[in-house]
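*Asks:* These are the structures, in structure tokens.
Read the figures in this text as sums done on the coordinates, not as results from a lab. Only a predicted model underlies this, so the values are computations on that prediction, with no experimental measurement involved. Cβ atoms are built from the backbone, for glycine too; each structure is taken alone.
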Structure 1
Amino acid sequence: MTFSAPDPRPTTPDRPTAPALPALGDIEPALLEDWFRTRYFDARTDISSSGAQNYTLGRLRAVLGIESGELDALMFRDSPSLGCDPLREAVAARYAPGRTERVMITHGSTEAIFLALSAIVRPGDEVVVLRPVYQSLSSVAAALGATLRVWELRPEDGFVPDVSRLRELTGPRTRAVVVNFPHNPTGTMPDEDGYRELLSHVDSLGCYLLWDAAFADLAYDRDPLPDPSAVLDRCVSFGTLSKSYGLPGLRIGWCLAPPEVLTAMVRLRDYVSISTSPLNELIATRVLQRADRVLRPLREQAVRNRALLTAWAAEHPGLVDLPVPRGGVSAFPLFPGVPDMTAVCERLLAEDGVLVVPGACFGHPGRLRIGFGGPTDELRDGLDAVVRAVEKTLAESPDRGTATGGAVPGTPMT
């Protein structure tokens, strides 16, 4: 599956061609966003999301005790470049005690990732990225001229990260190691020993660790991983209210970063977004000050839904091969016999109104990304529809083939 956009730049055939240089304007299409762009609002049943069930403003105000008078008194002036102090203090209190000066508030973690990579990476740098992975964590670095060193999370290992493979990819030219744990789309994460080994190795290299912790508050069977910025100085960690908190439309994220990185990020931000909204900051501050009230029902639902998902996979052993997610609310099952699930995804939306994400968006076309953070009834209906669609596809294909779940050669890094 490929998506492409026209090149908007004028051609000048009489002008000598200059050596090709990296340009952000040549960044790869965001395959996941392209998939959602024309389908997201047409779905009746959404089991595509990597986030928890979304809050309404009314429900959130009831949970947090936000009165209308507090909103009415808000002045719509620009916020400070790093975000308002109450929100930075609330982020630090929960994720980085005593380090408020390292907090920057951003438009979701996506802006933080973009700004941090732009501040750190230069052409020719070597940057280690995961595969499969959320595309911002790889394509931005590539567009900045970095040489990508791919740390493959292998299906045969259940996508569990193997730090010995990371060691083989790093060296004196390594500028940054970029990871997201719990992982999107598989839900994998290192165990405690693997986490310590990863941090120790990055520390020995003297490079940056960029740590996307969008799902830090949703871990199963073990404690959440500590934020590595507490022990590594050259670390930029990212957080967001879009995933575990069920507030993607609020567009509030943050990063924890060394002062010199924040300075460079602010300089870049002056040309991009300037600051975040004071209204969104006010709501986000209340959310983080009472985080457990917001998170508790979403965690409980995620636990129930994960049990439903694993039971569903167990009921269809020849049809579904599910690596059990250890964190987050996304899963990445394989469907043996269907080499490319993209047509199945189109069928699901057209016939049942069910939205899922084809694995081709992550370089694994025989898989789906299924989100299990939403309403339980919706998940159950969506999973039943997936089984029906796969069974129909198999029945219509006399040569069923075999899907290995591996990345397809030549597939864009996503």
Structure 2
Amino acid sequence: MNILVIGSGGREHALIYKLRQSPQVRKIYCAPGNGGIASMAETVDIGPLEVDKLRAFALSAGIDLTVVGPEIPLMAGIADVFEDAGLTVFGPKKSAAVLEGSKVFAKDLMKRCNVSTANFEVFSHLGDALSYVRKQHRPLVVKADGLAQGKGVSVCHSEEEAETALRNLMEEKAFAGAGEKVVVEELLEGKEASVFALCNGENGVIFGSAMDYKRAHDNDEGPNTGGMGSVSPHPMLDKNMEQTVLNTVVLPILHGLLEQGIAYKGVLYVGLMLTKDGPKVLEFNVRFGDPETQAMMPLLKSDLPELMMATCIGDMGHINVDWASEKSVCIVAASQGYPGHYETGFPITGLNDVKDGFVFHAGTAIGKNGSVITSGGRVLNVVATGKNYEEARQKAYMEVQKISFPGMFYRSDIAANLDT
């Protein structure tokens, strides 16, 4: 089996690490890849949005399975283009990818399918939105309808903060068309959780869970990021809770989409808030999480290409997702200034010194002298496993301390006190 992975981050590196363990796999390509992926797969200099070039490459290279990592090409319709060419692709079509591409679509679907979520209102006019928040007298969350590089969500503890967020989206057009519509919803309290399901259009099976650390600095302080660390499995989710998520969220959403003529195939990421009233959905993503995938892949015992192919062809009756009994901790090493302005091009040292863990590259490239250099905000993911969270945590921090580059920083409290 020849596999093409599309993307260039730590998520794609982790997927390739697991894909290449399968005896079914002959060769893996990655477009465009990064400095670490280049040691595991043949990198192809084609961007994720160059859909026609990617299709032509897949046909010429005899690709049996294409795995789409990021959401942007899915929303651009890459799955539609590949399927029309007779190619097998793991990822939903454009009509289904709107589940992540539009907060309004997702919230309306949840309401129609009786899926538990925060109470919300949708606005397309600033005046109406401002009038609404002035009457609420409670913490609110303001969300841009469309994609906003992970920065379109504002948690507002005062009327003034909500007004600022609304004006930023709807008046100042901070994220262009993403803020033409906004969702204003109640602020849910509890612990966040990420649950993943493999879906064949009609049915789904749970594919693990994780907990993500979004804030840039210790004690959940600082700006939101794409994720500064993760653990898997989620410490508060057992098999019964996962089954509840499948029955009350995943399956109703799949059936609700089918009623609209949309068959969702691929992995569905369910972002939850575990409240005192039970799990409530915060958001859906239409691809594997990042950095959750980096924590999950070292624990997966099942054959990943086999799971993906079964999902693509719709034969999920015999799927069994098998996980190691250990815990996993992922620490993200980032560039100074991230998630704001940061500089790149710095040499990375110590990568070969990591012996008791995994290093998944995110923002790296190969320099002129063949060395690995920084090329992004989130640079590396250092992952370790252990019999409990604390053992995995200690190993991960021991390994990340062996690596350095100018301006490198990471949180020191990932997975702290999870075993108590």
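*Asks:* By the measure mean count of other Cβ atoms within 10 Å over residues 115-122, tell me the structure among 1, 2 with the highest figure. Intermediate results must be reported in sequence, preceding the final value.
*Replies:* Values: 1: 22.6; 2: 17.2.
Sorting by mean count of other Cβ atoms within 10 Å over residues 115-122 in descending order puts 1 first.
*Asks:* Let me ask something additional. Among 1, 2, considering only FRET efficiency 1/(1 + (r/R0)^6) of positions 315 and 379 (r between Cβ atoms, R0 = 35 Å, to 0.05), which has the greatest calculated value?
*Replies:* Comparing 1, 2, the top value of FRET efficiency 1/(1 + (r/R0)^6) of positions 315 and 379 (r between Cβ atoms, R0 = 35 Å, to 0.05) belongs to 1.
*Asks:* Among the shown structures 1, 2, from which was the value 20.1 of mean count of other Cβ atoms within 10 Å over residues 163-170 calculated?
*Replies:* Working: 1: 14.8; 2: 20.1.
This value belongs to structure 2.
*Asks:* Using FRET efficiency 1/(1 + (r/R0)^6) of positions 203 and 299 (r between Cβ atoms, R0 = 30 Å, to 0.05) as the calculated read-out, with 0.45 as its value, let me know the right label among 1, 2.
*Replies:* The read-out was computed on structure 1.
*Asks:* Determine which structure produced the value 0.30 for FRET efficiency 1/(1 + (r/R0)^6) of positions 155 and 355 (r between Cβ atoms, R0 = 35 Å, to 0.05), calculated from the coordinates; the candidates are 1, 2.
*Replies:* Matching structure: 2.
*Asks:* Same structure, new question: Computing helix-only ellipticity at 222 nm (-39500 (n - 2.57) for each DSSP H run of 4 or more, over all residues; to 500) gives -7000 for which of 1, 2?
*Replies:* Source structure: 2.
*Asks:* Give the label, chosen from 1, 2, of the structure having the highest value of relative contact order in percent (Cα under 8 Å, 6 or more apart).
*Replies:* Between 1, 2, the highest calculated value is found for 1.
*Asks:* In terms of FRET efficiency 1/(1 + (r/R0)^6) of positions 51 and 331 (r between Cβ atoms, R0 = 30 Å, to 0.05), which of structures 1, 2 is highest? Mind dumping the intermediate values first?
*Replies:* Details: 1: 1.00; 2: 0.30.
The structure with the largest value is 1.
*Asks:* One of 1, 2 was used to compute distance in nm of label points 7 Å out along Cα→Cβ at positions 75 and 131, and the result was 3.0. Which label is that?
*Replies:* It traces back to 2.
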